[in-house]
Structure I
Amino acid sequence: MTFHVITLFPEVVEAYTTASILGRAQREKLLKVKTYQLRDTAGNKWGKVDERPYGGGPGMVLRAEPVIKAVQKISRRVLDNPKVLITAVGGKPLTNAYAKKLSKLKDVIIICGRYEGIDARVKKVLKAEEVSVGPYILTGGEVPAMAIIDATARQIKGVLGKFESLEESRVASHEIYTRPEVLKIKGKNFVVPKVLLSGHHANMDTWKSKKRSNPK
């Protein structure tokens, strides 16, 4: 599949998506991430894409025309009708189930918000879907876009190398350990739970399930 990311800061998205697992996935042609500079469709020689909000208020708002033109430009290049997403704090929550649905698509366009947000008419014109990565506000949509790409990429066969690496497909706990068996810090021993050393898979899975549901 291909992610098309419309942003004022392509270098931010590219730095993350060309490294580590996502970078390898792209080199192996399991995934593509393309970035598009929003200023290229600004429609003026200054590359200005923002204006003051109607009704007053602080900050600036991304204009509708540059965003719509950027999406239309991308849409003309792909065969299927791409799904359009807008990063927004009040949008649909990003979950593994949602990411799995996205992974079945061929093309997904992500519009990264900035400043006070994007002109609301963009969502209506493009029939876009707003997606949130959490109940908090960030300075821009680049981090949410990367989260969407990362969560979705993990659902694509071959990206993680092994199917077993997908946490939601196996019994896993957020509390994990590795060697050494005994960690000595300032005269105190911190040990690995005995059940994880027992070799009894049923007991280990039970322990992991309990820890996952009750991490305390």
Structure II
Amino acid sequence: MQHEYTGIYQRLFAHYGPQGWWPAETPFEMMIGAILVQNTNWRNVEKALVTLGAKLDPETIDKMSAEELAPLIKSSGFFNLKARRIKAFIDWFKQYQFSINQLKKKDKEALRAELIKVYGIGRETADCILLYALEKPVFVVDAYTRRIFYRIGYDMPVSYDRFKEIVEQHFPGEVMIYNEFHALLVAHAKQFCRVKPVCTNCPLLEICQQRVE
């Protein structure tokens, strides 16, 4: 039987169409972008990626100090902190000879456990990397997802992992499905389900309890 989550996905996909996420030229750029986007918007990340330019390479960043890296990512905010996080990530990635293919061959749960142990990589960032760079089927939970699910009428757990597990259990999907679902939820939160919602013409209005706090 089709679960309600499938209905949410189908309605959003019908309204917005394919999103083509994640916006990056390479898996490595995607992974760095996932760290840079913490506590900022994508426009600021794009500026940092442009500034990095040819230096956006794991071997190059490995040879740089955090102090040398920080000015290059200044537009992303919290740049000293993020420079240390990127360096910690590079130290982890180096264990795999900076090989995306090596990472892709590794078990999803083992990879996730390793990523979460890396300084500055939380569950959401780890899952974004797993999904968009390493093509592992995971559902990403973010603040937009929580807002939309709550307003529709779901009382989801506070626990990130439990929220994720419930959706994955009832809405098992391939990489592309989870890829699109996360991107569609982000698009919807920005266009309709804002902090102050715009309910007129919302594609989810028929199934939404409109719980607004």
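What follows is calculated from the coordinates using simple rules that are stated; it is not laboratory data. This is a predicted model, so every value here is computed, not measured. Cβ atoms are built from the backbone, for glycine too; each structure is taken alone.
Each of I, II could give Cα extents along the principal axes in Å, for residues 25-96 alone, but the derived value 30, 26, 20 comes from II.
Given a value of -9000 for helix-only ellipticity at 222 nm (-39500 (n - 2.57) for each DSSP H run of 4 or more, over all residues; to 500), calculated from one of I, II, which structure does it belong to? Label of the originating structure: I. Name the one structure among I, II that volume of the Cα convex hull per residue in Å³ of 126 was derived from. For volume of the Cα convex hull per residue in Å³, the value 126 is produced by structure II. In this comparison of I, II, the computed figure 21 for relative contact order in percent (Cα under 8 Å, 6 or more apart) is attributed to I. Upon calculation of distance in nm of label points 7 Å out along Cα→Cβ at positions 65 and 153 from the atomic coordinates, which of the structures I, II produces 3.6? It was calculated from structure I. Looking at structures I, II, which one was Cα extents along the principal axes in Å, for residues 89-176 alone calculated from, given that it came out as 46, 27, 17? Source structure: II.
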